[in-house]
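There are structures below to look over.
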Structure I
Amino acid sequence: MDKNKQQTVGPGLYLVSTPIGNMEDITLRALNILKKSDIILCEDTRRSGKLLSHFKISSRLMPYHKFNEKKVSNKIIDAIKTDKVISLISDAGTPTISDPGMIIVNRCIQENLNIYPIPGSSAVTSALSISGFSDQYLFYGFLTKEEKKLDSILQKLGSLNYTIIFFIPASKINFYILKFKKYFFDRNILIAREMTKIHEEFIRGNIKSVKNLSDSLKGELTVVLSKIIEKKNIKKEINESVKIEIKKMLKKYSKKDVVEFISKKENLPKKLIYNYSLKLKK
């Protein structure tokens, strides 16, 4: 990138998206921001340290997770007010999406401090893009483990006719699949694991028939459920005009071809047409 065209990095909070697996998915803008940051907030300094080391970035890392968010947020607000450049990253993907960060974001909004989104990798949109499902979607994130609350949540979600996306711990996937079969039985499913990595895998099927996965799976899975599969209203009777058409067609075409054609055209069961054709022959 031409240094003269690099973004001017001013004081504020930068929410920087990082790769969900493959290091090559980092953006040039993200690298520029991270290099110019006075402090980089991260969930795990060991994991984020590997990312920074890979790209030879020496900015200071500071732990920022659900156990210390409030305490650290106070220090960060003061730092931004003294013209510091602060970046927030998660272990993978986009900060605040099922990850820590909402507290510091809201503090910046309250204090009227600058917040900048630095877009990049997202497990949500990556899985959705290859699902083949409708792009009218709801992202829920992680589900509760409490069965009573879970049943209540899934019952409500099951009535919504949108593509729905969840993050699920691999070790719990079979537990949730069982629940999905109860509340989302009339949908298709995509289970994405190890996205962008060497062992990337996509499991597709109908929720009714999807099988349990190995208990040895690790990490997090992105699960995409389709909209409700529409059931065609199949007619149960042949009206008189169609009966006339069948009679005419049988004079020119085979019974098999007539059954196939009329079934698709009139949305009638093949067996019904076949039985009526046999009756005509008699």
Structure II
Amino acid sequence: MTIQVVTDSGADVPEDLRKELGILTIPLIVSFGTESYRDGVDLSGEDFYKRLVAEEDMPTTSQPSVGDFSEVYKELKTSSKEILSIHISGKLSGTMNSATQAAALEDLGDTIRILDSQQASMGLGFSVIAAAEAAKNGATLAEAAAAAESVLERTTTYILFDTLKYLEKGGRIGRASALLGSVLQLKPILTLEDGEIATKAKIRTLQKGVRTLEQLTEDCGDLESVAVLYTTDQTEADNLAGRLRNSFVNNAKPLTVRISPAVGAHGGPGVIGMICVSAK
């Protein structure tokens, strides 16, 4: 059977790769007040970040509905396709719950595997790409899932925040909550541990934070893949990616990826991040 890889817009897989590998992406929902948009469909990253900076009210996000997943799964079932559905951390979003309920509703049984990546953005995205490449090369459902899981086991996420107010407002701050209320003007670097946000380092300035990101990436050792993430400062992200090229296996080119609205809503302006996949 043909395998279809499904993910959500929290994966941040670049559009050209989604098209090349046939990845289906279900959009999360982003809202400004009473106005709701499908992430990347009704609201572009450019328009979202302009509003994020300009408006006082912080945006909110929500997972795709069970019906959104059910519609996709039903069509794939009709096409006699097996499904590998890989999603943003269940501790950051209810997306996994929607996917699981839809699979049960459509009675998909062994024709579907649903994976909680325990990651976000390209931390999820690299596993989706690996699974889709495996599927394209004729892998079984179990083999494609194993390819995704292998990448996830070797993935490390580091995100430098200019402010924690968006994470706090959205309730996603996790184990980094101890940083709230600090009298210091910290620019923390946060990571993901077991799918939950945790503190990696406490930095006083953004520039020192960027240098620390670079050092942390080098500490990952030989790299299979890496992505530099940003919300509003592409120049800083491009410059950082340029300095990292020598850290790669086979001098592969780092990806520079703008964080999607549904993820960026919880980071705010000025976020710079790194996703590292260590070599096998």
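Quick note: the coordinates plus some simple rules give every number you see, no bench work behind them. Because the structure is a prediction, the values reported are computed rather than measured. Cβ atoms are built from the backbone, for glycine too; each structure is taken alone.
Quick notes on this structure:
- Structure responsible for 6.4, with distance in nm of label points 7 Å out along Cα→Cβ at positions 33 and 257 calculated and labels I, II on offer: I
- Source structure of the calculated read-out (relative contact order in percent (Cα under 8 Å, 6 or more apart), 16) within I, II: I.
- Ranking I, II by Kirkwood radius over Cα pairs in Å, the structure that comes out highest: I
- Look at distance in nm of label points 7 Å out along Cα→Cβ at positions 25 and 81 for each of I, II: the largest one is in I.
- Origin of the value 2, 8, 15, 17, 17, 15, 11, 8, 5, 1, where P(r) over Cα pairs in 5 Å bins from 0, in percent, for residues 49-160 alone was derived from one of I, II: I
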